[in-house]
1. Work out which structure the value 1.6 belongs to, where distance in nm of label points 7 Å out along Cα→Cβ at positions 159 and 183 was derived from one of 1, 2.
2. With semi-axes √(5λ) of the Cα gyration tensor in Å derived from the coordinates and found to be 48, 18, 14, which of 1, 2 does the value describe?
3. Where does the value 24 come from, among 1, 2, when relative contact order in percent (Cα under 8 Å, 6 or more apart) is the thing being computed?
4. For which of the structures 1, 2 does the calculation of distance in nm of label points 7 Å out along Cα→Cβ at positions 79 and 175 return 5.2?
5. By the measure mean count of other Cβ atoms within 10 Å over residues 47-54, tell me the structure among 1, 2 with the highest figure.
6. Can you tell which of 1, 2 yields 1.00 when FRET efficiency 1/(1 + (r/R0)^6) of positions 39 and 71 (r between Cβ atoms, R0 = 25 Å, to 0.05) is derived from it?
7. For Rg and Dmax of the Cα atoms in Å, for residues 15-54 alone, the calculated result is 10.8, 29, so let me know which of 1, 2 that is.
8. To which of 1, 2 does the computed value -16500 (helix-only ellipticity at 222 nm (-39500 (n - 2.57) for each DSSP H run of 4 or more, over all residues; to 500)) belong?
Structure 1
Amino acid sequence: MASDAAGSATAGQWESVVEDWSADKQTFHVPWGKAMMWIFLLSDTFIFSCFLVGYMHVRVTSQIPWPNPSEVFALSFGGEPIPLILIAIMTFILITSSGTMAMAVNFGYRRNKKMTVWLMLATALLGASFVGMQAFEWTKLIVEEGVRPWGNPMGAPQFGAAFFMITGFHGMHVSAGVIYLLVIANRVRRGDYDKMGTYETVEVAGLYWHFVDLVWVFIFAFFYLW
């Protein structure tokens, strides 16, 4: 009798679980769009981590001298090379874009549509500037320095493969983020989120953009400063 009662209780508990999950209820105490973005960013974190760990392994085990980033990424002004000047400007631009994006989210929750749109457009413009500078950096290395994914006249041949793979993958994320921000900004301008009653999507876009900026900090530290 006791075992039958325990079995009935267990069956009742499972039926309750099935009803909860099959019903139109919020399973997690976080909006669905934000939860999916966090899951996507977590998977992207694993990818970037693998790239950076692989880069560090190649760098440490290389038998051929690794090129000096301060010399490779220097730009000449007035005949004097300035180490990492372009990279410093790119980093400043991307960090600034995080600030404008944070303000866009803040104004979004205040329902200030005009400021939200302008700040998102400013963020997208800064992101596009970053990509443009990265294209200039790539062009200089390929055309002037002769760096290729399969070779490098300045030292270890793995340098080109690691550089183009890591910075290219990040640049693709920034480019996609610029398009993403422009789409969301246009929806804010049209008043789509006023009809929905929430500017939560602006915050979700902000999560993606802050992630892209954070990844660049690690790339900057491991690739350009090391």
Structure 2
Amino acid sequence: MIENGGHIHLILPDATERAACFRVLAEGGGRIVRSFASADAWFEARADADCAILLFHWRQPGKQDGAALLDRIGGRADVTAFVAADHLSIAETRLILRGGAHDLLPAPLDPRLVRRTIDAAMTSWQVRQIARAQHREAELRLATLTPRERDILDAIAAGLGNKAIARRLDLSPRTVEVHRANIMRRAGATSVAELLRLRFTVELADDNPVHFGAGRPAPTAGDRATML
């Protein structure tokens, strides 16, 4: 199950720009796009619960600014944020990128660039959500294993047979067989291959956590200069 509704949110103060970006993103249907005239309106609507992709201008009218938006979503792996700006100081650029923004887009926004950027981000977001759902399912299915059963599962993953596992853990082969049957039952696995897929899914996710904005290379000095 996906963690939130997977909606695209636009927080763009300029009405003409907001309408143009909304139209190009909503074209073809199949996804929900919500638009807001200010960060204040977005906060008042408590819209972050169903937000997957967020595009907002760094300069916002009202009490809430771009920094407040980043504070609200910072560290959330289920939201990908894009910041639009025309003139930024180096300090602001550093704050935006360290705050978790996935990328900077030049303002005024080109709706065609927005469509390409958001399309790619949504595809990546969906892939990450599927991976997280698989990880959660695998964790739940293996959560009931006892410490001894986990030891035996590790040995199975290492390619050991029952006799080798018995020698490693100082057990009888028959005891290992009983534990293996219990492991299969507790995990709801119908084959050893399925059982190992569950274990490796958990292991790989733990070794390679997906962070907010993950996969984006650090900006170069030239990249930053284009935003100044």
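Where a number appears in this text, it was derived from the coordinates with a stated rule and is not lab data. Because the structure is predicted, anything quoted here is derived from the model rather than measured. Cβ atoms are built from the backbone, for glycine too; each structure is taken alone.
1. Numbers: 1: 3.9; 2: 1.6.
Only one of 1, 2 returns 1.6 for distance in nm of label points 7 Å out along Cα→Cβ at positions 159 and 183, namely 2.
2. Working: 1: 44, 28, 11; 2: 48, 18, 14.
It must be structure 2, since only it matches.
3. Details: 1: 24; 2: 20.
Traced to structure 1.
4. Values: 1: 3.9; 2: 5.2.
Checking each candidate, the match is 2.
5. On the way: 1: 14.1; 2: 18.9.
If we compare mean count of other Cβ atoms within 10 Å over residues 47-54 over 1, 2, the biggest value is for 2.
6. Structure of origin is 2.
7. Working: 1: 15.8, 48; 2: 10.8, 29.
The structure behind it is 2.
8. Working: 1: -25000; 2: -16500.
It was calculated from structure 2.
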